[in-house]
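Next up: some structures, all given as structure tokens.
What follows is calculated from the coordinates using simple rules that are stated; it is not laboratory data. On a predicted model such as this, the values are computed, not experimentally measured, just so you know. Cβ atoms are built from the backbone, for glycine too; each structure is taken alone.
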Structure 1
Amino acid sequence: EGVVVKAGSCSGEAKGANGKALLRAASDRNWREVRKLILDEQDPSAVDGQGLTALHYAAINGSEELARTLLELGPVGLIYHEAPGGKTCLWVACLHGHLGVAKILIAAGGEALLLTTHQEGASCLSVACQKGHLEIVETMIQAGGEPLLFKTEKDGCTCLHIACHKGHLAIAKALIAAGGKALLAMIDNEGCTCLFIACQFGHPEIAKALVEAGGAALLRTTD
């Protein structure tokens with residue numbers, strides 16, 4: 001399922017001396033103090049012992065003002081910084097379900113940020129599908145289009161496979177509407193369709209939606 005970043009696990013301690021106070025303020029959601037510290041020449045790119053930046057903290061905590069402050073005053077590349085495992089600030093915002101921060105990051109980072117994946121191949125869309133964050137899924141679909149929608153993880157799973165596994169009906173329907181029969185027909189590395197996964201994990205309403213959308217062709221491709 002990927003590495004879960006929890007707000008309580010953020011140390012607020014920079015690896016180096018420059019940035020320690022800034023990370024502490026960021027972990028406390030104190031964007032005004034962060035602004036002051038950046039203007040006093042503390043490093044907005046500082047990372048803590050987990051490799052998390054202040055912008056990751058904004059994503060974890062859902063702090064929109066903090067995110068805006070860091071994007072305004074920080075270096076251009078800050079938004080693309082990856083914590084160990086490939087966790088971008090957008091990936092973390094999607095994991096924790098913070099729609100407002102996710103929208104801010106998408107607007108600033110564009111396709112390059114949207115299409116960056118976790119080390120296991122999990123995209124920002126797939127982690128939102130996993131966690132059941134419908135509004136974020138809808139936002140990701142609109143912003144990322146087919147390049148994001150058809151991304152697969154290392155095991156070949158699509159975002160639709162994940163929604164079917166977790167039993168998120170509304171998300172599955174949104175993905176079906178966006179991806180159509182091309183997404184429905186995709187199989188994972190084990191040869192399993194999304195319909196097979198929905199049946200395997202006991203989600204009849206999702207299975208019904210898949211069959212209605214995919215028809216006989218989907219039934220024939222199910223192992």
Structure 2
Amino acid sequence: RLGLAKEFFDGDVDAGHRFALAPTGVTLEALRAAPQGVRVPIETSYRRYAAKGLATPSRRVEIYASQFLEHGYAPLPEYVEPALSPVSRPDLAARYPLVLTSAKVVQFCHSQHRNLPRLRRHSPHPIVELHPTAAQARGIAADDWVVVETPHATMRARAHLNSALAPDVLAAQWGWWQPCEPLGLPGYPTDGTGSANYNSLIDATVGDPISGTMALRSSLCEVRPAAD
């Protein structure tokens with residue numbers, strides 16, 4: 001329907017595999033005949049930039065980014081207050097006083113593998129971390145289920161107290177949706193009541209003007225004990 005059949009090998013999966021293998025000199029048939037894998041001699045190259053230079057206009061390391069300047073952005077690093085912060089949005093911070101950030105769960109790859117018992121045992125539930133002072137002020141104890149709220153959505157998680165965090169910061173995890181049936185651990189809806197979807201908390205209309213990245217680590221939120 002999109003007219004892209006040729007770009008995707010007309011749906012021929014083997015043709016796609018052969019295309020991917022072609023630079024290695026290994027055939028699809030040879031790879032299938034060797035389930036243990038095939039060794040390919042690869043020559044390690046060093047200082048590859050010396051021949052062609054780097055992918056910059058000058059072909060050199062550019063501390064002063066001339067391309068940024070051409071597009072109206074600062075050519076040198078400078079601090080810009082996040083669009084959603086207690087400083088830039090004091091009106092919003094009055095209702096959502098905590099700075100929301102996120103961190104990767106080391107046991108999992110993005111939003112995958114929470115269905116694997118061996119990994120899920122180490123991290124059975126989504127968690128949010130907050131300073132003990134912030135937790136006490138809200139009647140939250142360690143391991144309580146809590147609800148994190150932004151103007152856009154809510155998510156559920158268990159509270160971990162972390163005195164290394166600033167008292168006005170809340171750090172949440174992302175990527176939770178899969179159940180782990182062998183351990184009897186639930187999955188989570190991607191939106192609505194009971195959701196553990198960090199991404200739903202984020203304002204998709206506010207992004208970095210250069211990279212286009214959403215404010216995944218610089219939003220505002222509030223947290224409260226879960227009713228159930």
Can you spot which of 1, 2 the value -3500 was calculated from, given it is helix-only ellipticity at 222 nm (-39500 (n - 2.57) for each DSSP H run of 4 or more, over all residues; to 500)? 2
Which one of 1, 2 has distance in nm of label points 7 Å out along Cα→Cβ at positions 95 and 151, as calculated from the coordinates, equal to 1.4? 1
The highest value of relative contact order in percent (Cα under 8 Å, 6 or more apart) among the shown structures 1, 2 is in 2
Identify the structure, out of 1, 2, from whose coordinates FRET efficiency 1/(1 + (r/R0)^6) of positions 55 and 215 (r between Cβ atoms, R0 = 41 Å, to 0.05) was calculated to give 0.90. 2
State the single structure among 1, 2 that was used to calculate volume of the Cα convex hull per residue in Å³, giving 97. 1
A value of 4.6 was computed for distance in nm of label points 7 Å out along Cα→Cβ at positions 39 and 63; which of 1, 2 is the source structure? 2
